[in-house]
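Trainee: Next up: some structures, all given as structure tokens.
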Structure 1
Amino acid sequence: MEPLDWLKQRKSCGLLRSLHPLKRAVGGGVFSLADSRSLVDFSSNDYLALSHHPAVVESGLKYLKKYGTGAGAARLMSGDCDYHHELERAIARYKGKAAALLFGNGYMANAGIIPALVGRHDVIFSDRLNHASIVDGCQLSGAKTWRFRHNDMAHLQELLQEKRGDGRALVIVESLYSMDGDRAPLGELVRLKQQFDCVLLVDEAHATGLFGATGSGLVEEAGVTAEVELVMGTFGKGLGSYGAYVAADSVWIDFLMNRARSFIYSTALPPAVIGASLGALKVVQTEPRLAGDLRRKTLFLESCFAKEGIVLGSGSQIVPLMIGESDRAMRIAGELRQQGFYVTAVRPPTVPENTARLRFSVTLHQSDEELLGLARAVSALFHE
């Protein structure tokens, strides 16, 4: 199909994507350039508002002034700087692992880690709702991939019994799913991976900084840090910066350093980003109240919806409202923006067919008054 015909088809199905340039305020709101309106942002992953935290900003500026704007090369060339190792040591300690390796972003991490771990003689067992970066990493690996029904451990066990084979077996899940906001059953996953001699990779992108005794994530909260071989995550969500990492035993990290193409052939992360990430790690460990404040706001939003007759409750800061039809989800999102709320309608192929939704992301940028206002505005549109 020609590009223009394809675009017309996507538009007719309510699935055409487009960009909407915004100005982002220091206070966390956004400003629409299209119609000069201030909007409350409910689509950001800056959960703890660390992208504007004074200590995080100051740490980024410190490294920018000290080291300049860029690393200058890939790390296996001349771009391997002391500050990269400083951040890797810090995130490894935070995750309870011996070592860590940095990547440009979460997509690059999954697209590089998975093909490095397994190949065409191996097998992957991946949750059906895993992120696109995981799906693409599986395809790039050449390994036979079996997708188990979301969080269905009986189905996973059935597949492991039938399809495990003799090669390396990799089980991949997200600890907190980005579109549904629900959690993986990590304890049961550990049991199954041990029973069937698998390697377990857990993506903690949306949990890092928010859960567990130290904020390390849901792996820590579930008490399975020692049993999970590889923990991947990002700095660009709860930690308010940019980039990604994988934490594991030193042998795994050395292995990935030599095999992950998205690490080997990419310019190293710049100094300001490293400084901001180091600053964010310090903040989440010294200010645990931030995660508690976020949980309180999430419960408050759910209670506001409940008063409007809409029962929500993902158990996390990601609160989806199922709409079903893409056109209706787009219409409601558009009307919410007219009322001052920036909410994204998530449609296929990001989510399965007929499960288009509004994805409300709770952050510390939002006031209780704004959370209440959102619930009332959504209720009026949802019940039309």
Structure 2
Amino acid sequence: MDTLTLTRGPHRALAGSPWVYRTELEALPAAAPGSLVRVKTWDGRIVGWGFYNPASMIAVRLLGRGDGLVDAASVVRQRVRDAWAWRQPLMGHRDAFRMIFSEADGLPGLVVDRYGPMLVVEVTSLGMDAYLDVVVETLVELVHPEGIWEHGDLPVRAREGLPRVNRLLWGRLVTPVELTEHAVRLLVDVTGGQKTGHFLDQYENRGRVVAYAPEGSRVFDAFCHTGAFGLILAKQRGAEVVGIDIDPQAVRQASDNARLNGLEGRAVFREENAFDWLRRESDAGAQYDVGILDPPAFTKSKDSVPQALKGYKEINLRALKLIRPGGYLITSSCSYHVSEADFIQVVQSAAYDARRFVRIVEIRGQGPDHPVLPALPESRYLKCLIVAVGQ
């Protein structure tokens, strides 16, 4: 096993981060991409060992600490078991949740989502891909799914030297899968759509917003994807909902979900650019009791943060103009590079320009099936604010 040496400096890996960047290493060895390497400090202390990829900005993803015997297959197998074991008592009532959350579960580059009888796997590191058979074998032993689908058509895989391919890894394909979430039946296509088919990280937030919607509320759900936020309010609060999304497949699925719940008379979904809809509708003034903004990430790099902040301000300003005094805006950002403080400032700036008095009544984030690794701030990416809107 090759050994890589850190340059002198206060590296994050020395404080517990599992990432070692290329720029933090004295030299890149000739070790094969995807192989296991050790990392030591400039004065010879072993930091740990992990997957090596010289083509990635994150050159080493640590799998273990110290200088013990290395049996990566056993480590991967045990961490899959551990991830399943601690989630079971927390997620026992749910038929869909994130079973493995990459570095936060000690399995860098591995995501596994459970959708009833199906598991969906994403592998985004070259090193972890070599242990995919071990992962699948352990998942079958633990969960007994009907099928395991790999969602592999991801740009990051190409950068890691992995093929962009979707495929059935084990068993038979079951799709769409019907789930129940906060009393609403939802169909999820595990082979298409965004992420692995559904935004599992917003589960708790979708349930929480029910408390802020009066009976019979008028609701807009911008960037609605397959309609879960709005449909839960239509089902539980008798809300009149309009959902907007630019993705025609998502809009069709949202409409199917409305029919599945007998809510087609209360929830209407439109295929349109949400920016355009918010701009046009806000010109007509306050019309809604509750607004929901759950856009995709506006930035995936530090360089584009200023432009992303402009986008977040625009949609929040328009949304606030649409909400009647006494109503609520539920607004989210899943862009890690936009900090919670920056996001709050965006909402304040939007409220000032919209001439609305607002108060943040809850600051929320991703659910417990998406745990945060304290040494890796990147693992806390979702910000969700519940904002009370006044005059």
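Trainee: A value of -9000 was derived for helix-only ellipticity at 222 nm (-39500 (n - 2.57) for each DSSP H run of 4 or more, over all residues; to 500); which structure in 1, 2 was it taken from?
Mentor: Computed on structure 2.
Trainee: If you work out distance in nm of label points 7 Å out along Cα→Cβ at positions 131 and 147 for 1, 2, which one comes out largest?
Mentor: Between 1, 2, the highest calculated value is found for 2.
Trainee: The value 24 for relative contact order in percent (Cα under 8 Å, 6 or more apart) was derived from one model only; which of 1, 2 is it?
Mentor: Among 1, 2, the structure yielding 24 for relative contact order in percent (Cα under 8 Å, 6 or more apart) is 1.
Trainee: For structures 1, 2, calculate percent of Cα pairs over 38 Å apart and state which one comes out highest.
Mentor: 2
Trainee: 1, 2: which one has distance in nm of label points 7 Å out along Cα→Cβ at positions 91 and 107, as calculated, at 1.7? Present the calculation step by step, with values, prior to reporting the outcome.
Mentor: Numbers: 1: 1.7; 2: 1.0.
Derived from 1, not from the others.
Trainee: Can you spot which of 1, 2 the value 0.10 was calculated from, given it is FRET efficiency 1/(1 + (r/R0)^6) of positions 35 and 283 (r between Cβ atoms, R0 = 41 Å, to 0.05)?
Mentor: Structure 2 accounts for this read-out.
Trainee: Tell me which of 1, 2 gives 22.6 when you compute mean count of other Cβ atoms within 10 Å over residues 43-50.
Mentor: Answer by label: 1.
We did not get these values from a lab; they are worked out from the coordinates using the rules stated. This structure is a prediction, so every number in the text was calculated from the model and none was measured. Cβ atoms are built from the backbone, for glycine too; each structure is taken alone.
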